[in-house]
Structure P
Amino acid sequence: MTGATGPARARLFRKYVGVFSLFVSVILIANGLVEAVFVYREQIVLLRRIQVEQADAAAAKIKQFVADIERQLGWTVQLPWDAGSPEQRRLDLYRVMRQMPAITQLTLVDQDGHERLRISNLEQDVTDSLVDFSRNATFTEAVVRKTYRGPVHFRQESVPYMVVARSGAQRSSGVIIADVNLRFMWDVVLGITVGETGRAIVADEAGRLIAAPDISMVLRNTDLKQLIQVAAAKAISSRDGAARSLLATNVEGEGVLSTFAAIEPLGWTLFVELPTREAYAPIYSALLRSAAVLCIGLIGSLLAALFLAHRMVVPIRALQEGVARIGAGDLGYKVDVRTGDELEMLANQFNSMSGDLRASKAREDRLARLRRFLSPQLAQVIESTGGEKLLESQRREISVLFCDMRGYTTFTEAATPEEVMQMLGEFHSSLGGLIHKYDATLERFTGDGLMAFFNAPLPCPDPTDRAVRMAVDMQVALRQLSRKWKDLGYRVGFGIGIAHGEATTGRIGFEGRFDYAAIGSVVNLASRLCNEAREGQILIEANVQGRVAHSFCWESLGLRSFKGFRNPVAVYNVLGFRTEEADKPTGRALGGT
């Protein structure tokens, strides 16, 4: 039994552990994946928002830088050229240069395009040089558009400059031209902090790099037109914040999260770039934390599954062991489960069931013992009424019937053992049904005969009448068997003896093997009558004859002496039912007068 249930137990344990672990694992993994997706999206959105804000703030500073220069230049050409003295104009220009240190040179051109005053931090001042600017794009653009912003150029191949020109409200006011050192703009770019390794750069309208933390990149006249973020900056509006941030590669070929902001009206674009390895580092950290939590959760779920499965499987195994023990016949086995839940209730019900089985088994055993010598009906009555006390030793009147075969010894010498057993089986089967029919108490089989009696342990009306009626039916039944055996070449007959009187009845034997027996001279007398009877005879004594004379035909055989009895005994042979009795269903007439 153990070998058969071992694999099943293991499968049950693995099934509970597997199902519980899988269920919890799926939930944890799904939760981890969902959290990772949301963390990724939120982190990307946050990074892009930060970079957009940084780019917009830096672009606004550069715009303000250029706007301040243009405003300072604008007030120097508010009055007509002849409205002020040359010295006053010189002082005004010096004031502008002090206020705007990025301006290294200012040139004042009259309405005809001739240079009238030039002051510089790098050269000597020049007055009335009358250099002709009338055909210079700086002068003509400023006159037409009021403001001119020249392209970025480098002096000494290292310093970026830009020319800014403003014309006055009146043509007679002339044009002021400023050379602006863009190193001051670089301070704005360098002041932008983008993570640990990020940077901000500025490209002009042509896509050329004009500002970067690494000046060498600017001096190499780096062209950025091939970068996708530069192309996107020309195609996407600066007001579209979400679209201004995209994944791209920088000029060194490194993957970056790039955000741009337009610097209007210069036509420049400021780019804030953060390497993707750094941009995604918080995401990777969050994912690693989620993975760690997931692993801890999985381990915890596995331990919980092992614990719960153990809590479930151990009681089930105890119940399984109980089934095996009870199946093996150990009805006294009790299942000990103390889980405080439905499993404990099931175990208690199981123990109650095993108790019922023990009681049922004991009842069946008692019935089996009773059926050894009582009919099933009597045995059931005694068992159901708790009347086993009836089987205790007591003295009462009973009618005793002995019967055995005639010619049995000769038959056993001639027949094979198989034929003998077959004949005995048919003999006992025929008589057994009649014993049950008349509720007789069977004391014992004696090979070719048997002993039965009436009125014990349960009393019955007319015990002698029952005994004789059963004897008549036995002779009828066995006459049919005798003809069958005669056809097989064997002559076998049947004799019966019946006596009535007092006897002591009760259980005899030892523990595990009890019989119900009757002891007394009436038993001996019935046995002697049976031995005296010839084939087909039913011999009775005077007590029986006096009780059944009105129901049966009989003949007197006179007095007979029997061993163990001092006085001769009057013996009678039952011939059959009287005519009015022959129609009863309990028997058939044997003939007689």
Structure Q
Amino acid sequence: MKKVHLVVLEKDRTVALEILRGLGVVHVEPLKEPVGSALDDARHEARVVAEAAAILSSRKKAQASCGDLPDGKALAREIDHCMHEIHALKEEVVRLEALITRWAAWGDFSPSDLTVLHSRGLEAGLCELTDADLKEVPEGVTVEVLSREGARSRSLVIAAGGVQIPWACLDIPDQGPEEMRRVREEKLCRIGELEKKIDAQVPYLPALQKVLAVLEGEVAFHEVAGGMSAEGPLLVLRGFVPAPESSRVREAAQKQGWAILLEDPAEADAVPTLLKNPAWIEFLRPVLNILSILPGYREVDISPVFFIFFVIFVGMLIGDAGYGAVVALIFGGVHIASASRIKDHAFFILVYLLCGAAILWGVLTGVYFGQAWVTGTLKPLVPWLNDTKNIQELCFLIGAVHLSIAHLWRIALKWPSLDCLVDVGWLLIVWVMFFAARFYILGYPLASPLIYVLVAGVALLLFFPKFKVDPLLPLQVINMFTDVVSYIRLFAVGLATVAVADAANSMGNIPAAVILHALNISLCGLAIMVHGVRLNVLEFSSHMGLEWSGRTYQPFKDVEKVS
């Protein structure tokens, strides 16, 4: 990346930004908080259209597109108005239903009838009376029991000749129960009409999404414009541009007469990260996007190692050829059905690769929807993998190799500095801990020369980090043992998957067995995110010194260039 500063005249702001947006390579960093009525208006319009598009997307049906919209903003406002009215109507329906439930036991009555009685000089009200109240009705008071519930009577009480009703009367609603029901039905009908009106706009969704993209471009334009720093009649823009593209920005500046400064980013600059990997590594991008992680600009891109070991981990964690085939078929069906609407197929290709790894491991170990039921029928291609001690040792070996790659990588980065000897020390300790895990957990003998290897590794850690001894070094050495042993999770989770599958197969109830298999497959997906990702993002990354502190490179560009 190159850090770029551009200086333009204030009167040329719009033209300059249009040219930069056309180049589509500058990641702009605001020099101040962008504000202004134009930005507020653009954000408001984009929000309304985005909400309308989300509403239509949630109602999407198999309908043909209606093509371009005459006025996408007007349609979005109409949908927004309909939704606000629907929400208000639903709240009113809920209120009415509560009142209907509250007054249903009183039978049908009209508050206007009570008003008529009041106009004739009579006191009238609805009261809840006890049996004792009914026995002590004063003279001049008439009580009509409407219904009873336990010891209480719901009653209409009328008092004549200036006599006061001796009991507390209930607050009468503005409408009677029957009127409430009628109004509720009217509001439900209106809700239905509005819902149909919104559903009728679903075919315009693709066109509305295009309008949204344009509006988001306008928001970005106003944010960039508002984030420029003003120095008298001059405006300053700061950003970052990929080094290979910097010549294009320089040529545009020279052609337009702008002042430009291109320089290497300073150590304190928060430089965005732009990853460029071979096509086969790009299949990992969906995982990084889901986790929202990205290596920092000055950090190493471990995508190749991440991808290779992630596939291995998934194969071992699922470890069932049947499960892998089922998931591949499900996603294959979804992929085929929606192929015309999908621009980036990387996620599906990644799923197929991971399913292939699960199928391969299942074939190697003889696991097809569990293992017990196929014993003696489908033999594993590699019976050695079905021995518990063997597979645990393999897990430790994978862990040692994985962590060794991290330290070998750091050695290559530091060479020829003597600091690389620190990672040589850690590399020696990794393999000492591998053999220690075999000894303590699997019971294999421990070779005596390993103590000298451990001493050599610790000595390198003590004397070559610029002679700075870390007081936590003993804990770090012990932690290396736990890091190697932590790879046993590949065996433990895979074993649990097979155990649950075998339990499902032993059930006499086929629907219940299918449900348990489906749940087991779901848990496999969770295991991938919890364990398969963890070993790369935590164990390997910590040994690489990787903090995943990156920010995504987001160039200022035209809507049509947005992928």
Structure R
Amino acid sequence: MVKVRVSAHVIGLLCCTALAGAAQAADVTYERLLNPEPQNWLMNHRDYAAQRYSPLDTINKTNVKNMKLLFAVAIGGSAGNEALEATPLVDDGFMYISDHWGAVYKIDVRSGTAGRIVWKMDPGQERLDRNRGVALWGNLVISVTSYDGRVIATDKETGKIVWDKNLRDQPDVELTAAPLALKDSIIIGASGGDRGVRDWIASLDPKTGDVKWKRFSVPAPGEPGSETWKDKNNAWQTGGGAFYVTGSYDPATNTTYWGSGNPVPGYDSFYRPGDNLYTNSLLAIDATTGKFNWHFQYTPNDNRDYDETGTHILIDAKVNGEDRKIVSHAGRNGYNYSFDRLNGQFLKAGQHVGKITWTKGIDPKTGKPIDYDPNRDVQIYAEPANVNDDKATRNVCPDNAGGTNYWPAAYSPKTKFVYIPELEGCADITPDYTRHVKGKFDGGTYVNPGRISSGIVMFDPVAGEAKKRVDFPYPNFAGVLATGGGIVMTALLDGTIVALDDTTMEELWKINVGTGFNAPPMTYAVDGKQYVAIASGLFRNAKNKLTKAPEAKNQSNATMIFVFGL
């Protein structure tokens, strides 16, 4: 697919009058990132704790029923498979978002009646790919080009590129996750693992883009963890372990928490015997040095594509009457986990999806699957004995997309619950030893034999229990927003956006806009008025989950930003 551009660099001042009328915006300092103003959404998860909670409450349980569409903005190119997966950022009435070409937009949303594009930075990416957003640091917008592995800093006022660094150390490396801006560094995660990439996480100097440190998720021979790659295929060189969801950060300990993706080839664990560290793991990383302070591996020797890159939420909670600093994660493997984030001690796990067949449960002492056998190099868990045989098909629940995935959960400090966007469905997975081709290193195939549905689960991360749930007839690839107004919002692949009561989980408001959602909702305010924004447009893997929903087969794709308010 060829994309037509006005410029291969910057389409700078698209609207000179908009820039002329805009007051010089304040720099996004570390202090502002630590304590974001209620009206703003300054980073991907809104705060370093990745709670995706906004204290705004003028849209609340009482009046959300009156919410309506106020305006929409079309962004992206003209390709039919375009999608938007980014969370819009808002700083004092200006919105910043990226599309799947890696282009970055600054949009004036101050009027509340229209969104006017101020500038667009087009990096000249030659092929569309997933892109989950930008970061703000000082007077810069930090973005990535997923397909060609670049990190770019753009002047927030002018739209001109300040620096442009190419981090592509392997042919198929992608940069998908929104960057994480810290005090004096930008954390970047590499992805593309399923194409046979050995993935990494890196720290960049925000002023120059120079790499300060870089750490691979799959160790080289002789490094700690390399003993868990017991094959003779040099599988570590193509071992995966992607980082495609932005991590969280604890400023008190200078620790950043990231989840890593599946080992590769994804469906053939016989090719890579051993636990395959540090894939499918929670990594607590020293933000200054890149050292792994501690780790926990969720599903050793995985062959179901159960990445655990999803949000790792930081919560201060009472556990057995004691103040604990925990990290909570809704797992793709169907369980929600909580740990002491200071030392990695496993605390609790509980099932958050309706049906799990791959294991009989989680060991309450270790956090490992009950059927994990440390004496086996190739795990079976609760599946048939031939689970790893070539061309042996078995049915797995949850399916390969998982019980949840890259779409984020949210946590409300008011209710003390995590709201998990979960998927319900199963897949027929077939290992295929011939599918070990560079650039397509999946090691097998999958088919969804039945319809995929979804739900929002209200989960107690301390007790490890699901308290309530609401079910939806279509998959959720968007994620969740929680607010001080007592509402939880999400969106579905069929174009439905819904607001729920954060205590009863009753539906309070709903609209269908006719095109599906692959990006999370967020909220912001201008001059005291609260708005809710969400980007639409489905990527191909999301569209595939609608194949068993014939009523949606002719649904059109549109890359839009929809903004709602009272």
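Any read-out appearing in this document is the output of simple, stated calculations on the displayed coordinates, not a laboratory observation. On a predicted model such as this, the values are computed, not experimentally measured, just so you know. Cβ atoms are built from the backbone, for glycine too; each structure is taken alone.
Using the calculated result 14, 21, 11, 10, 8, 9, 11, 10, 5, 0 for P(r) over Cα pairs in 20 Å bins from 0, in percent, pick out the matching structure from P, Q, R.
Working: P: 14, 21, 11, 10, 8, 9, 11, 10, 5, 0; Q: 14, 29, 29, 19, 8, 1; R: 23, 60, 17, 0.
Computed on structure P.
0.25 is what came out when FRET efficiency 1/(1 + (r/R0)^6) of positions 313 and 393 (r between Cβ atoms, R0 = 30 Å, to 0.05) was calculated for one structure; which of P, Q, R is it? Kindly include the intermediate steps, with their values, before the conclusion.
Working: P: 0.00; Q: 0.95; R: 0.25.
This figure was derived from R.
Suppose you compute Cα extents along the principal axes in Å, for residues 193-536 alone for every structure in P, Q, R: which one lands on 80, 74, 31? Walk me through the intermediate numbers first.
Numbers: P: 149, 48, 32; Q: 80, 74, 31; R: 61, 47, 44.
Only one of P, Q, R returns 80, 74, 31 for Cα extents along the principal axes in Å, for residues 193-536 alone, namely Q.
Which of P, Q, R yields 21 for relative contact order in percent (Cα under 8 Å, 6 or more apart), as computed?
Q
Here helix-only ellipticity at 222 nm (-39500 (n - 2.57) for each DSSP H run of 4 or more, over all residues; to 500) was calculated and came to -500; which of the structures P, Q, R was it taken from? Show your work: numbers first, answer last.
Values: P: -16000; Q: -18500; R: -500.
Answer for the origin of the read-out: R.
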